[in-house]
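Undergrad: Structures given as structure tokens follow.
Derivation of every value follows stated rules applied to the coordinates shown; laboratory data play no part. Quantities reported herein were computed from a predicted structural model and do not represent experimental measurements. Cβ atoms are built from the backbone, for glycine too; each structure is taken alone.
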Structure 1
């Protein structure tokens, strides 16, 4: 992946994240799906979506959506906005953005699995907690912090390692 492709991928992720959160409680919240569509279109146009990347990105997306759906089901988080089943559309968009961005960015990020675990431990729950600022997501208990911290401390290094090895 060229340096410019890395930069554009990161920008598309962050613009998509903020755009999806911004649209979360709007009547046209389904438009948040445009952001991952742009990212996937960009990656496809650069020849960056081979079978392995698509499979890994899809697997990460499904796993993330299932995890968040469980937390919603067990009332550990409340996520607002129009939903597909139990999952708000904007959160699906964010999982798509994260999954396909990390699959392509992990190979160029030079961080160890230990550092990835620490980053996941700290920034995983903070990324969700920031949803409270936008009034689209709330932690229902203090235990939610622990659940997300452990999830991201375990999952982030695995995702990074798989992305490096499989793509």
Structure 2
């Protein structure tokens, strides 16, 4: 398996992976909208390839954390693996690679709305532990934060997702 940054030629395969993984086109459309926004970070849109075929994708993009000031932090969404390649560690490898790259970039934290049995293994904890509030009513164990090397206590407040997320 090879993990690398997406290229323009990967876009159709990424859309297909997201559509197959989620059983709908919403996440594929989300990726496309984020790419066309000022929240997109090309080096944090990663794919996993097996024998030259795109089988997984992860995207980290900027979201806002509104407290005493408005700060940009990373949101992890979506993470997708083609159904026939799930439960083989591909999603985990994508998360690890993305977190490592985000840390090297000097990002302070990553926020995810995700499965409470998957993300804690990477150091994600309930956002309430960091005084970070979800913009929607969800159980506290599914809205999580992973502080990175440059995390500071000033990263508190309510998460505000950019317009690209409004279609979800």
Structure 3
């Protein structure tokens, strides 16, 4: 399967397929606090233009990954929040790993020194994926937000670039 997967830069024309995969993640209740997918304009303005990619099988988008800045303060310019989503039909086929590996490489080429991710503890597959790519658990944020009226925890993971502090 991995032979037929291509990782490419995300384009605005990919949005409908990206959005559909995002909605699948939202529907699980374990991927995000979001209740609906934003418009392309909203999503585009909140994500780094150089660090957004899709996984394709043939011409179909089957997964995506992107970075969003954690702060507008200049001291945090190299810190990004990771999003990785894979279409349900393609879970367990190595696509998440290919996306995350590619996103890490792209982030380092674009001056990011720290990547972080907040993941619901129930999303064990995503936690394992991140740990397999050099992320470490730095804490548990208890009752950090409500989803459908229920308080939820998140596990905070981070990955420091090997080039951290060089630039």
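Undergrad: 2.1 is what came out when distance in nm of label points 7 Å out along Cα→Cβ at positions 65 and 145 was calculated for one structure; which of 1, 2, 3 is it?
TA: Computing distance in nm of label points 7 Å out along Cα→Cβ at positions 65 and 145 on every structure in 1, 2, 3 gives 2.1 only for 3.
Undergrad: Let me ask something else about it. Can you tell which of 1, 2, 3 yields 25, 16, 15 when semi-axes √(5λ) of the Cα gyration tensor in Å is derived from it?
TA: Here the read-out was taken from 2.
Undergrad: Thinking only about mean count of other Cβ atoms within 10 Å over residues 33-40, which of 1, 2, 3 has the largest value?
TA: Going through 1, 2, 3 one by one, mean count of other Cβ atoms within 10 Å over residues 33-40 peaks for structure 1.
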